[in-house]
Structures are given as C-alpha cells and as structure tokens.
Structure P
Amino acid sequence: MKKKFLATVVLAMISGQAAAQSWVLTDAESGTDKGNWQVTSQQLKLSGESFSLQQQVLHGGKQEGSKVLTLTSQNGLTIALSPTRGMDLLHVSGHGVRLGWDSPVDEVVNPAYINLESRNGLGWLDGFNEMMVRCGYEWTGHPVTKDGVIYTLHGKAGNTPASKVEVTVDDKAPHEIRIRGLLKEHTFKKAKLETWTELRYVPGSDSFTVHDVLTNQADYPHDYQIIYHSNFGAPILEKDARFIAPLKSVSPFNDYAKQGLDNWNVYGAPTKDFDEMVFNLVPKADSNGKTVAALLGSKGDKGVSIEFDTRQLPLLTMWKNTDTLKQGYVTGIEPGTNYAYPVTIEKQQGRVKQLQPGQSTEFVLTYSLLKDAHAVQKVEQRVKQIQGDEKTTIEQTPLAKE
C-alpha cells in the first residue's frame, strides 16, 4: 500500500512538472530562429481567459531584423517586449491605460545600428524608448572614461540580443505564461556574465513579474550593477501627477536637481527647456524586505506601481524629464543596486556589488497597472503602512559630483 501511494505521488509530481507546453523561438547554439510565430489559447484548447502570443520580425529603417514578442490577454494586459533589445519591455497596456512613453526614437532599433561609444558614450540614447530597459549588468550609470576604456551609458544589456528565447504556457489553470531569454555579456579577458530574464504573467491579471537570474560564469570574481529603468509618460504622467514610495531619505543627484527639492515628487505639465532632474532615494521596506513605488495620475484614478525586494535592489532612482511631448515627456522609477553616477564614482562610494566564480543572484519585480481609484488607494495605504511614523530625510547635498 505504501509503495503504491509513493508511486502515485511520484507520478503526480512528474506530471505536474510536465504540465506545460513550451516553444523555443531562438537558440544561438542550435541555430534555431522561428521568426514570425504565433499561438493562441484557442489553438491550445485552454479554457478560461483568452490570450495570444505573437512574435513579429520588423523590417525597414533601423528596426530591420528587430523582433517584437507580444502577449495579449483579452481582459487583462497587452505586453510587448523585444528579444533583440535585451528582452526589454517596450510597452504595456490595459483598461484604456498605457504604461510606456513617447520617445523621439520611434522604431525598435536593432542594436546592430547602434554605436554605444558615439557622442562620448551616449550612443545608448539612439535606441532608448522602452517602458523598461535593463541598465547593466557589467556596469551602468553615466558614461565615463578610465584608463583608456569608455564605460558607455547604462551598460550593454539593453542592446544585447537574446541568445535563447523560450515560451512556456501551463496546461493547468490559471495557465501562467513564462517568457525567458538568455543575455550573454561575454568579452575575452573581461567578463562572462549571463542573465536568464523571465517575464511571468497570468492571463486576465493586472500585474506581471520580472524574475531575472544573473550568474558569473567566469573563473574570476566580477563586479556587477543593475538599474531597472522603468519609464512612464501620458496618460498617467500629467500635471500634478505624484510619485509615492516609503522612503528613508531623498537627495538631489546634482546641483540642478537641488532646485526641485521642494516639490520633487510632484510633476509639472510639459515644459520647454526643462532639463532632467534626478533624485537619489533610499527606500524603506517591510519586515520581509519588500517595498513599493508608484506613479499616480492627478485625479487618483489610475497609476502604475513596482514592488521589489530591497535585499536584491536596495536603492531607487527617480528621474523627472517633463520636457515637451515631442522631446520626451517621461519619468523614470528605477530600482537598482546603485545610483546613476558613473561606475567609477559608484565603486569609490561602495555601491558596486560583486559575484564570485559560479555565483548567481536574482532580481524580482512586480509591475501593476492601477486601473481605478480603488487600486490606487490600496497602493497608497501600502506605502503609508510601510512608512509608519518615520519621517523621510531630505538631504540638500548631492552624494557625488561628476
């Protein structure tokens, strides 16, 4: 009887592990590339929330050869990411609300057409239009030249095509969808970092999770940095929109940002000649190390939130770029291991982390579209609960000077 019961348990475990359908869309090792591809819940004969997955290869201009993989949930979210551009999220929408922004860069630029070292290391900007771009992992931050080496703006991950892309759909309800991509930062004599990125989404939900695992595959220790540069424009960003998060402290990134400290967390309308203002934040977390940051519309009826673990991502950057609509009216909520100063400054001030040979670390972030006043109020209550009676310290002096 015991043997029969044990066999039943083992079979159940095996069937549970296998209860999913998977597709390999790209695999550099085997030379696999499915190109244009799609599948729907109807084709898979899955009940419940209808969804579809579609990959499209783009043509024309600087987007020639770029890929866009779009997940569409009938009553939930539509999520578009680019396997060509570091598995970064291009835009997300649902319930009449868009998460993303309007960049002057209006194509999904193939990294083959980008020179990261142009304009003294600012070439990254030639492709910058994503809702979320991974800044890292070998380094991140503003460009700097040291010992003849140009450390370009925000690293290389966002312009690294995925070496492998896999899609998995659970057979069992609620049919979670997982989109995984492998990013390789391999340079002879320099680095062998690999990141498995993963997007997890349950059809019909208003939230999705990014779960990334970074591994140092080299025989030597290696530094790493990561900033999850998450960017939002209209319709959530508008005059009197607000940024909220439980915080220990706020400091200006530079002297220009000092001018905006009095209303650093409230946004203005599109304003010509408004230069970007950046604020360095130290988030406060709950007893489990979790915290949340959010952008809320002026009427409190829509917004977006990001929940993350401060044990993985201990710092937070808020980027205000309320320039004209054509120039790029956008704000960034950016959890990270460090701030956006050049890697040389971050290393001097002790904010650069390191992985030993074979060591891995993970980063988990949950993004939620706040579709109505009730959803907004829940996040506001969460922020107040974590903040408690502790006051946020407003520092007047930047942490560093470039």
Structure Q
Amino acid sequence: MKITFLLKAAHGMGGTIRATVTLANHLADRHDIEIITLHRRRADPFFPIDERIGVRTLVDLREGVRPGRLQASLGRHNSRLVPRSDPAWSQVTLRGDHQMWRALRGLDTDVLITTRPTFNLPAARFAPRDVVVVGQEHLHLDAHRPELKEHIGRWYPRLDALVTLTEADRRAYTDFLTPSPTRLQVIPNALPAGAKRTSRLDAPVIAAAGRMAKVKHYERLITAFAKVHAAYPDWILRLYGSGPELEKLRAVAAGHHLGDNVAFMGRTGDIHAAFAEASIVALSSSFEGFGMTIIEAFASGVPVVSFACPQGPGEIITHGRDGLLVPPGDTDALADALCELITDPARRQVMGAAAHQTAARYDIAAIARQWEQLLTDLLPEPVEGTPSCRHRA
C-alpha cells in the first residue's frame, strides 16, 4: 500500500518527528512511503530518512530560497485553516494553508497519517473520500485548549481512525467524541531498530532528556537533586536538550550551589549512548503525551524515577519493577526515590534488567505490526464497479 505521512518539519528535531521517521523507515521495507513536510529549514534531516522514502516540501524556509510574489504575499498573513487555539497557529501562514490545501486535495495515496491537530483537522475536512485518513495525537486531550477541543469535537468524527499513545487518552477521546464512527486505537511510539548500548549501572550519574520547556519542570528535578547532592556529593545530574527555559534552569542550579554537579549537555543525536552512561534516568514533567524518554532509558537497561503525571509514565513504568513513580510535583518524594536507588546498587541491577525486558514491547517491528493491522482493517476490500464509501462529507 502507499502510505503518506504529514509532518510540520520532517527535517527537524523532536519527539513526533523521531517517532514518525522511525515508523516510516521501517514500513519502507514493504510499502510505498511518502513524507510531506509543511516546513523545511534544514538541508539534511536531523533523523536519517530512508532513501526509498519520497519527501515533499510544501513551504521551503531555507536561507536563500525565495518564494514567488504570490507565495511571499500569502506568507505575510496568518493561517485561516489552523485554529488560533492551536499552539502552531503563529507558525503557519496563509501560504502554508494554500500549499497544505492543494496537497490534501491532490493526494494520490491509500492512507494519510497526520500527526497533530494542526493537520488532523484539515485532513478530516479536505482529504479525498477514497483516502483512509488516520489522525495521531501525541499530546493528551486535556492538554488542548477548550477552543481547540471544540474544533476537535466537530471534525475528528470525519477521521477514519484516531491513534492515541496511551489507553488513558483513548478512553478520554472515546468519552469526548461519542457518538462517532471514528475508530479509536492505542499504538505507542516505537524504539528504532538495532542494538542499543546498555548501561553497567555503576556510574554516579542521573540523566534526563527532553526539550527545556515549562512542561518538563526541570527546575523541580534540579531542586530534588540538590537534596540528593547534599547526601551523595559524588553523584551528578546530566540534562540533555535545549529550549527556552535553559538560562532559567542554569540560574536554578546556581542558586542551589550545585556547580559542575549539574551538567547541561545540549542536544544529542544518540540518546541511547547518553543513557548508557547513566545509572538512573529521571522524569519531572507535569504531563506527558507518552514518555519516549522512559522507553529509551529502558532500552539502555536503565531504571526510571518519574512523577506519576497524567498519561504516559504510569502505563509504561511498573512501580518497583523497572522504575519508581512518585506523586506529581513532590520534589522531596522525587529526591527520596533517587536516593533509594543510589543506595541500592543491587536493586538498580534487577530493575535495569526488568526495564530492558519492558523495552522489547516497544520495538519498531512490534509497533509496525500494530500499524499494518490497523491500516489493513481500515482499507476497504475493492469491489468491482462499486465506489469507495467513506463517512467524510
């Protein structure tokens, strides 16, 4: 079958991009795969894309690429397709609207997989009736603003399927969209193929990774680590990633007089190698759409200590087996859990082995089979002389 993915910036760095490219690369072994990217700012993709995959750019924003007069004019106006309540609204222009509408109306594919409300909503409205449209949600329902949820309630029933990353989110959408003909399915993100470096779990290192944004609440992790450092001064905290909160977090670390014991490592293209140098991975988010960091840590055989925030962590981590869950926002409990593993190397080893077993559930081969089964179920059996019937108007 031919499968088309629609991404905001396929050449960039981010969890949704990584998960989509991982899936697309694996499916390219058996299917005709295309990626449509709304924006392109880089010459080369951050995450390698299989050479068999066609990549089509709608709005090329690379330095030196100049649009025509009409496209330049459209680029000065805000989007009309993307709701103002969508966080991506300010990043999409009327030029992007025009190109996206043309791409959707002219699709020549069996399946279109979209990756966020920014694209789920227009795809539900404008994709041809004979194209199976599957929307994805990488955030949980309550992370969306009320105004955006109104658009979701109106247009998501026109999707053939909606894929969530967690069972909790599937239940939330079931309640929100009922009654609706849209099939609701849970398929988690996948780990890429190939062997990952495994930690020996003997280094005095706690690691965390992700965008340095408010939702990740790294200031809480640093505060918790200050308590850890007071008891175990040889341990260090390594933070991987970048983002708007970086300087604020540096100030928080300085305020706790942590010096070089908190290391801001910047972005990494090999998170598994980074986690293989740690003995514990920590997660301090106020919410997670899934928790990709958790399964990446598990793949390196590293136990995870996390806030039991809404959605992802509680469905991935089995408390006491492959990680520890503590009450959301409780920095003292987070510090105590970290100290619990620091003081018990044997337990770290047992939990690390269990974490490695848990990671196998998220191998790309297993996740791709779930996708292929869903798409097979959705694609209509061709009946000679009978047009395809879809529920999109």
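Readers should treat all values here as calculations from the given coordinates under stated rules, not as data from a laboratory. Nothing here was measured: the structure is a model prediction, and the numbers come from that model. Cβ atoms are built from the backbone, for glycine too; each structure is taken alone.
In this comparison of P, Q, the computed figure -3500 for helix-only ellipticity at 222 nm (-39500 (n - 2.57) for each DSSP H run of 4 or more, over all residues; to 500) is attributed to P.
Here distance in nm of label points 7 Å out along Cα→Cβ at positions 340 and 356 has been calculated and equals 2.3, so which of P, Q was it run on? Corresponding structure: Q. The greatest value of distance in nm of label points 7 Å out along Cα→Cβ at positions 44 and 292 among structures P, Q is that of P. For which of P, Q does Rg and Dmax of the Cα atoms in Å, for residues 108-259 alone, calculated from the coordinates, equal 21.1, 63? Working through the options, I get structure Q.
When mean count of other Cβ atoms within 10 Å over residues 228-235 is computed for each of P, Q, the one that comes out at 21.9 is P. Each of structures P, Q was scored by mean projected area of the Cα convex hull in nm²; the highest score is held by P. Assign the value 2.2, calculated as distance in nm of label points 7 Å out along Cα→Cβ at positions 156 and 276, to the correct structure from P, Q. Source structure: P.
For which of the structures P, Q does the calculation of Cα Rg over 2.2 N^0.38 Å, for residues 28-91 alone return 1.38? Matching structure: Q.
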